[in-house]
Structure I
């Protein structure tokens, strides 16, 4: 299976002035294969959303490259670049409230990307109605405003807005984190169904590891701007290799409340360090239960494990 998206040492730093920089994304290299869903997980502040937005051109790249279907994308996007790539790459945003313009009707929001298409007003209205039906809403809702809908319905509107462009690749930036648990499964199942029917390639960013395992083919684990583990989603979830992945998955709550109450606390110790002052050596060394002296001195490379389809950045496997 060929790669549709390639990241080559992608880096995004935010300048704070006085020589200080936020290391949001630090030299990420990975491939997203055509037709697969790659799940991206990590704590808040690990750089997941910054990676997705830099990939999409919403943030300028500090260094490195994004290669889409063999084409190197520009470091700084201009309006013409967004227009050209809109029918190929789209993004579903995290907050279903702030991502929809409250002054526009649902029909105007969903059809906004069709402005440059040679379609009549009636054809655009028909397309909007069809997509509202596809995402589980009513075509008559096109005349309503965002405030008239629940969070789950707003997220469905955001999905319709992105997919009406018939893209090949979609970045889903925590599309379920702002939703009630009862609605999350509905949105994930909807995305799964649309992926199958449209042949989509997806980068699915989320906190809920069990949900990421369910929807993803492969899982990437990110910590403080760097990739620490990458492999088959089921293997990473049930047989984690990096100590950070182990404690991250162990801290995932059990669905059975009795089991959850009885099990020992597995909270990750300490706080994620500041991305302004990134520590030397392994970024997880200050919180790692398996830390060694070398971890505080040398930064581990992301290397393949012997006899496993897995990449891990840890000195436990490089010694």
Structure II
């Protein structure tokens, strides 16, 4: 086996980054919570970029239904911890990596310890892991750590960057005071104001916020990694313009389109309010169907009191 050499392994990065910048990347620490379809690709992409230090968290194991999109999912990893598998893959690229691992995931009250000493946070959490996500982004704001989330949507990605002193995650998404289903809806609407992916979804009923499932593609996850790693490079090296929220970027390879969005006020923006109202109608139907499946005879649909609250005036 050839002896590993950092300079040789990442020499083909030089030209797009300088030798000095490559060394800076080697000495930076990036936190990634979630090692699934998005987080796993984030880790491998940044490892190949030459980032040398990571804080990584995940409590889940691989399953066959992960095969369509998750970098570490294959027959050899089924039932194995995602965190262990992705660390092995990253170390096989760069055995000198310094990795702090959190096998219990990130509990909301442990968000700050997970982030201490990090230069950047990349969001790889499951879409529905809202308490952990809100806690980590709030901790990033308190600690002054830039945070980037890239969502795989269809055959594209939507990206938002939350920078210290600018619009925060909570100010943008406005999740406080809403039940879990409304939080999912508001997060989904806020991620991609451009809605480039919506036109070619052939089976809309496969997006089920109540059952906590939705369709995905490998292209979406890999495009997330490319977009997020590019933002990471600019933030870690302090070069290149980064558009902070409420600015966002959405690229869709199927539609051949890139859209730059601006939603001042985040989900308070009139267009966002309208999208949430329309989405709330579909969510109400999903909740009604779930109630019927349970045989719940309650007259009111749970969780929909907020559809007509002042946030939609």
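Each reported figure results from applying straightforward, stated rules to the coordinates on display, with no laboratory input. The model shown is predicted, which means the values in this text are computed figures rather than measured ones. Cβ atoms are built from the backbone, for glycine too; each structure is taken alone.
Identify the structure, out of I, II, from whose coordinates Rg and Dmax of the Cα atoms in Å, for residues 205-268 alone was calculated to give 12.0, 36.
Only structure I yields this read-out.
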- Message: With helix-only ellipticity at 222 nm (-39500 (n - 2.57) for each DSSP H run of 4 or more, over all residues; to 500) coming out at -11500, pick the structure among I, II it was computed from.
- Response: II
- Which structure, out of I, II, was Rg/Rh (Cα atoms, Kirkwood Rh), for residues 109-284 alone calculated from, if the result is 1.05? I
- Supply the structure label, taken from I, II, corresponding to mean projected area of the Cα convex hull in nm², for residues 5-148 alone with the calculated value 8.7. II
- Item | Per volume of the Cα convex hull per residue in Å³, the highest-valued of structures I, II | I
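Name the one structure among I, II that mean count of other Cβ atoms within 10 Å over residues 29-36 of 26.2 was derived from.
Here the read-out was taken from II.
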